[in-house]
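These are the structures in question, set out in turn.
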Structure 1
Amino acid sequence: MSTGPQLTELGFYTLAGHTEQPHDLIGEVARAEELGLGSAFISERFNVKDAATLSGAVGAVSTTLGVATAATNHTTRHLMVTATMATTMHRLTGGRFALGLGRGIDLLNGLYGLPPVTMAQLEDVAGLLRQVWHGGLVMGHDGPAGRYPFLHQSSSFDEDIPLLMTAMGERSLEFAGRVMDAVVLHTYFTDETLARSVAAVRRGAEQAGRDPASVRVWSVLATVGDHLPEEVRLRKTVGRLATYLQGYGDLMVRVNDWDPDVLVRFRADDVVASFPGALDASGTTEVLGHVATLLPEDWLAAAATGSAEACAATVAGQFDLGADSVILHGATPEELAPVVAAYRARRPEGRFDGLPANPGRSDRAGAHH
């Protein structure tokens, strides 16, 4: 049983980062519900992290947790398969599921022979999914999402399934505010970037004539308390940020207004340049210790670190910067337990009353339908 009211404003990523054992999710979900966390987010990797399978597993072993894919890409499955996955999850969980979509990594998409994901596609996809979820019949569709002579589930369906999007750049965030029900930001956003990102989402919603408060914005905060061993902390902070810089460093630097010369030096470093694969997955303590010397302290400061109380204070600060909810990133529920306890002690009374467990809904759901 949970130790108090459900903290619907807090989420975690199940199987954070790299995993060999998807079954670990079962224990994580049980512990998350025990702690009273609000939502489990599921990231997708093309190894043992299939978003549909993991969503079903979370849905089956949970009773209170919201569940969201954050994210899957619509190009990897036929649209009817994605629609069916979402309606199945919606009913399996009694309405706790949100379908989270993202643009993925263009380079990887290209290698797999998938087209790059555009915002025009995502808007088209959102419209088609909402249509079939509400019992509609799509005939002869030819648009950015592709050609669909026929799409239909059941005329008896009237499923209100929130759509969520992972986004980083300002245009993507405005788009998400216009089209989606919720937005998941990115780890290692500075305070200024977080505030600016929230403003972009609200602006997009407003331009579309929606209540700006109806789009739920999730901050993603690396939460790595000093109750964890130093080696683990190094992997979850330095290793993780370095892996983002390996994958899409230019975007991280641009969004945060960081010094691009630091990224140039990071990439030119012999250890980094010759390292095979992701630094957070297979970097030794020695390698990560070296990488730490390449990253400025203020880059790593955009995280919740220190004592459990200090971490909880940083979490609480995200709400003051405009976030509606916070994903405590890069840690298992067990690793988060001291931080969650410290946060409970300082949680503002009444502030999150009425916030649904479904991570794609706000208490003022902006009707799209």
Structure 2
Amino acid sequence: MNTTSKYDIFSIQTDSPDLSVTAKIKANWDRIAKPLDSLGDFETLVCRIGAIQGREYPDIAGRCAVIFCADNGITEEKVSQSGKEVTLTVARALGSGISSACTLGRLAGVEVIPVDIGIDTAEPIEGVRNEKVARGTRNFLKGPAMSDEELLAAIRCGIGIAGELRQRGTGMISMGEMGIGNTTTATAVLCAALGQNTDTLTGRGAGLDDAGLLRKKEVIRKALDLYRFDEIEDPKERAYQILRCVGGLDIAGLAGLAIGGALHHVPVVLDGVISSASALIAAMMVPGVEDYLIPSHKGREAGNNMALAAIGLKPLIGGDMALGEGTGAIMLFPLLDVVMGYYANGYGFTDYGMEKYSRFKK
């Protein structure tokens, strides 16, 4: 899709998932010999995926994890335990197939696609797709993190990758990211979008000490005072400006991926707080995107659950995870394989020789 201005994004219309498929899947669940609704959220998950794909028996075999890698200028403010050089180091590991996401991806049957959307290097990284928009964002205390052109290019990248993967037959996409400083950008985005203060949402990221955490909170607080997002009345414009001013190229690419999933009827699995921030912004700019998003895990950052709740989603896995690279999203797939296998192969009440359970109207 050609998104030459923010208004092209604001004008995107999404279809609703096919609820007639939901009814068929629910009827299939009810034929399996078990108490009704006893797999709880996982029965609903299969219904949601089927409605998105328009398939009574959803396709979860073809799946890819898209991991956007980018640097963040706000690391100048010492808001992270590590330096930005770690972004490049982990991107190399992603490209060579030895990163955490790659290892888990092989075990879960998920193809990992790392994307350089904004690493601060001129080095071509073997095994990493080059979609570089800029060599990182600017320090958002000194000016907006991205220009309009950079933001639109990053969103276009995500939309384009979703469309490309759909064309090649991918049934599900999971999202992930790698970039030192991106819990700061994600928290700034969420504080602005949700109207929350920094004490409520700011976490330790990859392991900040107490002094670092206080510094991180102060940096985000200064940014919110600087840009005054609460004075922007239109929610689409507010989301766009939040992303442009305090977001990251990885978050922008993920927002585009979420929008692209909705446009191409591909379920997109969210990871932790960074992807949830991108999902919230995408849903604010393009209402209806949330219908195509699948939450994975609760995560350790408080903002993750608040972002999910704001778009009507709740996590499926606990786990207290904070690894990043989209690993929590990848870990949903083996569990989903078990659920889908049971949905397709579970024995029915007739096999048991017993009467089917009935639904009673309240």
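We did not get these values from a lab; they are worked out from the coordinates using the rules stated. For clarity, every value in this text was computed on a predicted model and none was experimentally measured. Cβ atoms are built from the backbone, for glycine too; each structure is taken alone.
I have 20.4, 71 for Rg and Dmax of the Cα atoms in Å, calculated from one of the structures 1, 2. Which structure is it?
Label of the originating structure: 2.
Kindly point out which one of 1, 2 the value -15000 was derived from, the read-out being helix-only ellipticity at 222 nm (-39500 (n - 2.57) for each DSSP H run of 4 or more, over all residues; to 500).
Answer by label: 2.
Here the criterion is FRET efficiency 1/(1 + (r/R0)^6) of positions 32 and 120 (r between Cβ atoms, R0 = 35 Å, to 0.05), and among 1, 2 the highest value is seen for 1.
Sorting 1, 2 by distance in nm of label points 7 Å out along Cα→Cβ at positions 16 and 256 from high to low puts 2 first, with the largest value.
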